[in-house]
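Take a look at the structures listed below.
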Structure 1
Amino acid sequence: MGKLIWHEYARLVTLVASCYTLWAATWAFVYRKFFWDFVSGTLRNPGGLQPANHDGFFTVLIVKAPVIPLLSWILAFCIIAFEYSVPWVKGKAIHRSFIVRVIALLTQAVLAIVWYQGTNGAIWSLVAAFCWGRAMMLGEVMKEAKDNRGRSGKA
């Protein structure tokens, strides 16, 4: 059996998590729901589960105006573009940085965990961040970094 290359596995999980978050954010514009309303909400008949008054901040940013799903949509789109290596990023130090990916994935998880459709994307974003962290702990280096060693970047 071969040795698991954590940063390549993390890249695939990152793409899946970001695609899932992008898809879920698209649906969050249509079906707006604050996920954590069941913790302190009130069950009414008729009307269903109503969020508590102290959850008004999230209700405004998710239900009334979908700001948080929009930010999640933009971040997921940027992460997908970053992982598919848009030409102006490929080969740069920011593209080889594992820390940038971990921070972006943790931000995506925090944004996606509060609205209903984004919970699975948030969970997979945390898994991807863990995989990138494992790759950093093992001292892995991306293939592009190995290819650029000793080059000045000038043609």
Structure 2
Amino acid sequence: MKFTPDDPLIWSIRTFIYEHFVATTEAPTVLIIADRFALTVDEATAVLTALHEQHALFLEAERPVIRIANPFSAVPTDFVTEVAGKRYWANCAWDSLGIIVATGARSASVDAHCTGDDQPLRVVVANGEVVDNGALAHVLVPFRHWYDDMVFT
């Protein structure tokens, strides 16, 4: 079975994936998706593949396992965003702030490290504003090349 970008089911499932990340800090498995939407595992896998092909999420190589649903990472990273006692992995500094927006939080913190000297770095968001600590984020790879190697990016 192949799903096309105009199939509303794939976008409903994408919304569910984000809701699941926000609620649990984890990506749903193909089995969870299949169960939630009364699909077979093959159908759920086809939906994930369609979303991957649309760059709406990023799957592990050769497996129907969600690795990235920007701004969320399903695997541990060096960027940890804490919101209301929940700890989410982000793919980069930019995505760390994206998690705060995606969760609707007005207060949160991000723990990372400076790539220049490997020192710990904490960014705090209070009342919807980043508290200036003088830190700068550098986006090494231009957006047009992010999907060339999403794991590196």
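What follows is calculated from the coordinates using simple rules that are stated; it is not laboratory data. Quick caveat, the model's predicted, so the values are computed rather than measured. Cβ atoms are built from the backbone, for glycine too; each structure is taken alone.
Can you say which of 1, 2 returns 15, 14, 11 when semi-axes √(5λ) of the Cα gyration tensor in Å, for residues 8-71 alone is computed?
Working: 1: 29, 13, 11; 2: 15, 14, 11.
Answer for the origin of the read-out: 2.
For which of the structures 1, 2 does the calculation of FRET efficiency 1/(1 + (r/R0)^6) of positions 40 and 88 (r between Cβ atoms, R0 = 30 Å, to 0.05) return 0.05? Corresponding structure: 1.
For structures 1, 2, which has the highest computed value of Rg/Rh (Cα atoms, Kirkwood Rh), for residues 56-95 alone?
Working: 1: 1.26; 2: 1.01.
That would be structure 1.
If helix-only ellipticity at 222 nm (-39500 (n - 2.57) for each DSSP H run of 4 or more, over all residues; to 500) is computed to be -9500, which of 1, 2 is the source? Structure of origin is 2. A value of 17.1 for Kirkwood radius over Cα pairs in Å, calculated from one of 1, 2, originates in structure 1. Sorting 1, 2 by mean count of other Cβ atoms within 10 Å over residues 16-23 from high to low puts 1 first, with the largest value. Taking distance in nm of label points 7 Å out along Cα→Cβ at positions 48 and 104 as the criterion, the highest value among 1, 2 goes to 1.
Each of structures 1, 2 was scored by FRET efficiency 1/(1 + (r/R0)^6) of positions 32 and 120 (r between Cβ atoms, R0 = 35 Å, to 0.05); the highest score is held by 1.
Computing distance in nm of label points 7 Å out along Cα→Cβ at positions 64 and 136 gives 4.6 for which of 1, 2?
Of the structures listed, the value fits 2.
Taking relative contact order in percent (Cα under 8 Å, 6 or more apart) as the criterion, the top-ranked structure out of 1, 2 is 1, with the highest value.
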